[in-house]
Structure P
Amino acid sequence: MATAEKITITYNDDLDIGRRDIDCSISCEGVIDTAMSVKKAIEGGGITLVLVPLEDNPYAFIDTLRRSAPDIIFNLCEGALGLSSMEMNVASFYELFGFRYTGSGPLTLGLCLNKGLAKNILCANSVPTPAYTVVKGTGLLADIGINFPLIVKPLQEDAGIGVDSSAVVHDTESLKKRVQYILDVCKQPALVEEYINGREFNVSVMGNGDDLRVLPVSEIDFSGLPEDMPRLVGYEAKWVAASISYKNTVPVCPAKVSEDLKERLSSIAVKAYRLMGCRDYARVDIRMGKDNVPKVLEVNPNPDISPDAGIARSAFAAGMTYSTLIHEIIKCAMSRYGCNE
């Protein structure tokens, strides 16, 4: 099989199920919009396309996939049944039923989503990352052992869920309050890490094995934010177009960096990509403070690929159209399965 003639696009229509205390409706709508954009990018050329939403019935989801019998699944699922932590379970379904699919496998998805485990792997392999610890209660926070300011995030979430301006804390009392918020509202442990008040870069990598391509580096310009707002890309900055955070966290791509820094960022991103077992495409988020040491915040093996998102922006800077990007991802996956030989 030289090309994929039957492609099924899977995406979430269930991420708001079970989220009683968090309003993530805008990001849920964003996933559906992305599926429509990917569909439009693939259409034509004799390709048969099917869209299959993952709703609240996994049995029906698998039955629909089996009936569609795709050459490959373009996987946009970011969780299941309203839980980001089940992102890996969806890929496991594909594996169990023998489907080919784009993107990373279950182990990589699970490890990267658990920010503490991901950082353990990065640190063990000398990839710089901000100092961190995982917290399951508020009892020992007075002796946390990391210098303030700190940032507090849900351990297993993406899309900026649970991260807002209050996530950055400057003393033990506010740290306790924020950790309790994560425990109560997000219903999971908290990742507490050093807050780096510096430059933030997104580095997108494509490919497999020795055939990797680093797309142009993108940087977030925080200069328009009010002085009293922390420099971060939380939920509002990602999704709420009317917010101050969204309007003033402006991506610049290609980033204005020296050749030396570009090479350092690319090298760190490739090492992190390989260490975490990423496939086909991924985005590595990096911060650099006054010490000029780039530190990996996280590896996202299933990043937003909507036309206005980071990886698409970097692809445009590399001379690709959006349609070319989507077809390149499919080509990477098909080649990985030995279908382009």
Structure Q
Amino acid sequence: MSHELTDRQKLILNLVIHEYVQTAQPVGSQNLVERFSLDMSSATVRNEMVSLTESGLLRQPHTSAGRIPSEEGYRYFVSRLAGSAELPQTTQRTISHQFYQMRYDVEQWMRLAASVLAHQSRSASLVTAPHPEQARFKHMELISTRGRQVLMVLVTAGGEIHQSMLTLPEPVTQGRLSQVANHITELAQGCQIEALKGLRAKLDALEVDVLDLIVREIGQADALKAGEVYLDGLTNVLAEPEFSGSDEARRALKVLEERSMLEDLLARTVLMNDVGGVQVLIGGEGTWEDLRQVSIVLARYGSPGLATGTLGVLGPIRMPYGRAISTVRFVAGLLSDLVVDSLGG
């Protein structure tokens, strides 16, 4: 951004954003002087607010009203003023304790992460389960159900579970199915899709049928851009005054609820970034019309080559960015450590 502000203008922009986030009401110069005991007159503050408005960082919704931040103002704030925000140490310790109580339970991590993000940021949250760039076979089981129907339970490295049904040419005993599962698991441990295809010559006819189903499931897993999605805090967004009696929030929340829209958002934003980086999308950034009334804070977590996921929060443009960014960054760091500790071996 090309805006070069004086220290006083930075202070006033910061205070206007702080007040507007808290109240959702336009902020006047007199209000700032009294609320924060500023060592300057109301007229001075008003002149600086006029300059910030002319720069496009504030706007005046009505002629006689105070000022509110513009999207450009929020972007300036996020890029220059809120980058060093951190959660209080006591909050960090509390969250860390909650996560390490349920180490090695991936589903519980996801649900807890979504809950923590929604609670701390007072926004809607999303967390995608850790997902490998290329799925690797870890373990499988074959379970006889009825007649020629067999349930295959496939576990990939990273903890994802896939279930599918296989119809055999003729009934097979559970003992034979277990033997097949054990043999394939021994041969296929750690294999990606191409290596799996190369195992056909080492298998009998029944095992080849099972292998073909495994290859299909692994291929479908590779095609996914993200793992299972966990959501929380949707009512936080619907309760905000900006969305009272309007369809704005509901259109924005569709992004979280519709898989294709969410994958497009992740593929074009956070999946392009390094693990640990935080990205803030304000007002849809001119790309997503349904997001023009909201902001999203996203981060990628995990370990490239092992498994990665995405987490973030969605709320009104008037969100507490410092709190949201620090929470997203901290929880992403925790999940990265947990992925490496529990899935790395």
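Please treat every number below as a calculation from the coordinates, not as lab data. Since the structure is predicted, the reported quantities are computational estimates derived from the model, not experimental observations. Cβ atoms are built from the backbone, for glycine too; each structure is taken alone.
A few comments on the model shown:
- Value 5, 22, 24, 20, 13, 8, 5, 3, 0, calculated as P(r) over Cα pairs in 10 Å bins from 0, in percent, assigned to which of P, Q: Q
- In this comparison of P, Q, the computed figure 5.8 for distance in nm of label points 7 Å out along Cα→Cβ at positions 171 and 331 is attributed to P.
- Structure (P, Q) behind the derived value 1.17 of Rg/Rh (Cα atoms, Kirkwood Rh), for residues 203-290 alone: Q
- Entry that produces 14.5 once mean count of other Cβ atoms within 10 Å over residues 123-130 is calculated, selected from P, Q: P
- Each of P, Q could give Cα extents along the principal axes in Å, for residues 155-210 alone, but the derived value 47, 27, 16 comes from P.
- Computed -14500 for helix-only ellipticity at 222 nm (-39500 (n - 2.57) for each DSSP H run of 4 or more, over all residues; to 500) - originating structure among P, Q: Q
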